[in-house]
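There are structures below to look over.
Any read-out appearing in this document is the output of simple, stated calculations on the displayed coordinates, not a laboratory observation. Here the structure is a predicted model, which means the values were calculated and not measured. Cβ atoms are built from the backbone, for glycine too; each structure is taken alone.
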Structure P
Amino acid sequence: MQPNTAPLSFADLSLRKTKVTRIETFLERVDANIDLSFTKQWHAELHPSERGRRAFDTHVLFRITLLQQFFGLSDPQAEQDIHDRSSYQAFLGITADTDIPDETTICRFRKVLVEKGWDRAFFAEVERQLQDHGIIVTGGKSVDATISEVPKGRKREDNTSTRDAEASFTKKNNRSYHGYKGHVSTDTKGKFIRKVFTSTAKDHDSIHEDKVLDGNETGVFEDSAYINKEKKKRFRKEGKFYGVVERATRGRPLTSKQKKRNRQLSSVRCRVEHPFAELKCRMRFRLRYRGLRKADWQFTMVAAAYNVKRFIGQLFPAQAQAVVWRG
């Protein structure tokens, strides 16, 4: 029985067609359309002197962090995949004679990003570049929050616990959750995240509503958890649209008119759920680090990465991102 493979000839190696995958195409378009040169200033700040051993380029380390947000990679997995994937190496500008950062270096760089608050700087820079392209428009916003769980920990022999002290418990649909909440506002089409804020899980959604609004909105769409009579009166007085879904109370069921209005509002408000689905399903987002500040860092970074991904999707139709052949 003859095998279905044969030794590769010189012609095979030089003329063989190679697949260009969606990931490679996506990363090429990110590199071509998003300017990441601002990270060179960060390198100069972190390494003002050229003495001693040459440091890894901050520009490369930040791109690794961006890959982690796009594809939900841990530090060890990021190191492994960079060694294994030519598409990642091309995005990072790594050649055969370039040293690849190990997982410890990636971890240390993330700590610097957290300490310097550069996650917020990156989010603002992405928004600025999108505005330069005419992508994000001001106007109405949709607001919502999502729960992200972290391990509940275990008790040690000395009665202390490994539980994250800044995380907390909350209950939703008769199920308990332990972790943090990511609060976001999006445009009314649910395409881009405009603002993001992180709180512990026990905080009610409405408490941090103002953290993701700037006061210049022409209207706001929210679910019934955000209903507020005083705010409703204020919005009407200012001529703004108050699109918060109403809910029935004991002895006061919703009228047919209110139900109809709720359906109309929900058709707009539901779009704020789309970024959450993208983050948790396709980008495989989950909180990996302990403490509120690190959780906030990760929410902010993944929100900025989502905006970048959405922007590339706006520029290029889905059909153009399919696997293609390169001769």
Structure Q
Amino acid sequence: MYEAYPITLHRPPERFDYFHALVGRLFCPMDIESRLPAGQEFCGRVETAQLGEVRLAKVATSPCLVRRRREDVARISQAAYLVKFQTRGEALWRQRDREVHLRPGDFVLCSVSEPYWLEFRGPYEMPVLALTTTAMRRLTPDPDQFLGVRLPGEEADCGLLSSFVAQAAARMSALSGPMIRRVEANILDLLGGVLAARTRASRPSAAQQLAQVKAFIGARLHDRRLGPTLLAAAFGMSTRHLHSLFESEPMTLSRFIRAQRVQAARAALENCAAPPRSLTEFALDFGFYDLSHMTRSFRCEFGLTPSEVRALARGARPD
């Protein structure tokens, strides 16, 4: 399905606010600042088309600064990747302390689950591919190695992909039916080829996969959905393979998740410098369904209730 959002149809004072809200809804929450001199009118256009599993968008506006902050990252429930193609104008891009200068023909991968920074100092046009984590991991086992890395348009394979995406974006309003599926297949095939030619390894070892899964768990303890189904989807693997990674570990996957949750919650409860909060708030913050769930988990792990842990840290009697 194709949709267009012509920003200039709105009154000049409302255009930037409309654009800000629109990209937050279409992509992910972010902070945007207009970089136009005072008195100039913000203008631009946003178009999107669902190609199947992949969404293609084209964004063209006046100069602006885009920041995806930690508080914006905390507002998303599903991780995803964006592939941003510079087709007009230039941009400065930063993620993971890497900064690159994008010129027409270049593109870059970004993860919406981490902060990033993007500055357009003049008018620009940028087609954007949005892929789920599962879809991206089908193309490359370790997409995060490409975060903040310029994929240069002057190299033959990158230039071919960039040109194809630009042509697809220019014609996406006319695409329909079987052609949409063919365009998506060609884009994914080209993108997979570009990444495969530059990947550090065809497939990470079991130890590397285990380390990645554990790091993901540590960053997602607040998510009550954290479990085999979510993890398998995030890493593009079967739940059977996921469980096999923990076969030589002292804990099963479920036991590891619970242990990480209760250890993190206990450390927070024992932090006397932290502002006072209810135990229910602590339970929800660390992915427990409610206080009873956290209490059962604490008793099983430590032989203590959360209130007893906090009281011991304060040197007082339990609540």
Structure R
Amino acid sequence: MDKPRILVLYYTQTGQLKDIIDSVLSEIRDRLEIDYAEITPQKPFPFPWTPYTFFDAMPEAVLHIPPPVNPIRKDVFDKDYDLVIFGYQPWYLNPSQPITAFLQSEDARILKNKNVLTIVGSRNMWLNAQEKVKHYFQKQQAKLVGNIVLFDTNTNLISTLTVIRWAFSGRKEATKWLPAAGVQDKDIIEASRFGVTILNHIQQNKLHDLHAALLRQRSVLLDPGLVLLEQRGIKNFRYWAKFIREKGPAGDPNRKGRINLFKRLLLVGIFILSPISSLSAFIKKQLHKRKLLKDVDYFKGVDYEEGKI
């Protein structure tokens, strides 16, 4: 019997997402034929970031105006795949710029009529990013058959502090006062539990049931309050992205003043207003529990309805 064939498409800036994908496949690797096609920007983004370049990346991430990426390896277009694993991380509540660039490129045709499993590595908010990815998949007539989301399980404040340390200094490991940044190592290792489920559903030709099986393994955990916070956050990002972009494209010195203003207001929002927003979201969650639970079921799923967030 021929081994199932999987294509892994991914972009990772820090390497963490590749670790997650490798863990998911670790127990079934010998029973698969796997091709990896890494998505790479023509001009790599810096890592560690400088504070200005980090915040200057926001408008184009939110407005989906990314710089181009390199073509993916051409031999994958000559093969037939049972499943495409599509790994990405959100930037500013949207897919990272290299992922958006790929999905807008001619190479995105590799997804046409394919069964696709998304694997997301996130700080905590990923809903709008996944909705945008679903939209691009729909354009390519790709069928989303599953989603696995790993995120930093520390509190919002702690995860913000650790990701800032990681992004600007490159230091991921724990320090005296803060834990390690990013998705916890334990959660990455335990992601191996999904592999056999994926393999079985390919072999039994039951990929239409894959996501339901993954959900039973806790592939997507979602607090209803996060839906409210992200709905509020994406509105603010969209406003600021357009406001900054009025002054020019990425790197234009004419928009530096607005970038710095956005940076200051965002940090105030995270460290000062965030507890108030969390309280507001808690109250709203109690008042609109039925609708929120319906929204949670939708966002945990793989169907796509335009304008959900």
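P, Q, R: which one has volume of the Cα convex hull per residue in Å³, for residues 109-188 alone, as calculated, at 112? The correct label is R. Here FRET efficiency 1/(1 + (r/R0)^6) of positions 141 and 165 (r between Cβ atoms, R0 = 35 Å, to 0.05) has been calculated and equals 0.25, so which of P, Q, R was it run on? Checking each candidate, the match is R.
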